[in-house]
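Visitor: Structures are listed in the sections that come next.
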Structure P
């Protein structure tokens, strides 16, 4: 852990995890030299996730594995004790430029912002995506404690910030979908969450809703990612990403239909 005498403030790194033995060490190796506190919220992992976390000196909070993982993320953010908080996913890592930027924020007399957008590179089926809305894919992950919070309503939501948001230097490297099997696991989780959210909103299953979820929205999403955001330039991978992003809508509708039938 970083104990540099020039540091004016400390850095708490926070992760929420569930069965992340394949990813966790790579993530923690990328931050171990700059953190002053490591908090890991574990949602009922059954693999070696906890054992790996302990080797990095993590403070571990054990809880349930919630469908909306942002609840566990916010739980960890609330427990952070240092002024700067960096919230990461286990399948992410920092590049050297971002590490240097965060280290510099620990040393400045006065912070220039209350939160920072960080550019993210997304790894999909063996390729770093350049287009299709997947780069620069900014996410707010670095913030002053108490100045940013997750709404905990949606799996793709951004943090709400009380104050100024600036841009960080460097990138988060997001190894989210190294292969199609991993993508489909997350696809299933996201569509299930979306279906439950629509059920809570009492969305009707009428003809117009079905057309919207089977035709209109999928076509709009595919054309937006593949043409407007130039996913076509990412080749075959860009096509697959745009197609599967569109397919999420009819799958969500079918899961919603099942929820109503079960009721």
Structure Q
């Protein structure tokens, strides 16, 4: 994503009447519904409680060409996590493939199609790793916001409007749909109802671009995956070449 999602999350059932009653007026007046904000914060709490999980993503992203025409690109991804210090992610798009490994000591980004990889020393937690990658190397991992929701780095203070839209079904799962507005960004999220308040779909619209490009992501979760410990360790193929990442912090 070119614009970071700034959202904290988790779910405690707050009572449909309070949300539904505020849905239409809040959307019309652009109010910051605190019941909706609590749903985000509760979702973040739930996500942070998951020690091991995997999530598959399917995304479509609008790209605006120099002539102003808007085209759409597709991507798929899978993220495996074992907190606090193991992560493996694979992402494949219409333009590039990337694979990421974090074993608690080192972080590696690998491009299978190009045959290049880069490895750097890493801190001892996923959350610290995300900060290092962003601050020192200008690398933003796909799905990184899954680890920020509900923390001080989520940016909930930047939300200007928050409203409940309604209830909908996604692949047979009942979800609540919410809409938010920030400076230059409108976004929506669908949160699973019940004891698993998981984000199931996200739509981001860049509003400070006349073309208003959108990024849509559907998420499929497994909270009890059978994770191979070796999956987090990068072993370079014989034909792969190592390159360096520029340390912007230096």
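Bear in mind that the values in this text are calculations on the coordinates, not laboratory data. Predicted model, so just to flag it, every value in this text is computed and none were measured. Cβ atoms are built from the backbone, for glycine too; each structure is taken alone.
Visitor: Ranked on FRET efficiency 1/(1 + (r/R0)^6) of positions 175 and 239 (r between Cβ atoms, R0 = 41 Å, to 0.05), which label among P, Q comes first with the largest value?
Guide: Greatest value across P, Q: structure P.
Visitor: Computing relative contact order in percent (Cα under 8 Å, 6 or more apart) for each of P, Q, which one ends up highest?
Guide: Q
Visitor: semi-axes √(5λ) of the Cα gyration tensor in Å, for residues 79-142 alone was computed and gave 19, 13, 11; which structure, P, Q, did it come from?
Guide: Going through each structure in turn, the value belongs to Q.
Visitor: Have a look at P, Q and say which one yields 18.4 for mean count of other Cβ atoms within 10 Å over residues 87-94, as calculated.
Guide: Q
Visitor: Let me ask another. Check the numbers for Kirkwood radius over Cα pairs in Å across P, Q and tell me which is largest.
Guide: P
Visitor: For mean count of other Cβ atoms within 10 Å over residues 103-110, find whichever of P, Q sits highest and give me its label.
Guide: Largest calculated value belongs to Q.
Visitor: Then there's this: If helix-only ellipticity at 222 nm (-39500 (n - 2.57) for each DSSP H run of 4 or more, over all residues; to 500) is calculated from each of P, Q, which structure is the one that comes out at -11000?
Guide: P
Visitor: Given a value of 20.1 for mean count of other Cβ atoms within 10 Å over residues 39-46, calculated from one of P, Q, which structure does it belong to?
Guide: So the calculation was done on P.
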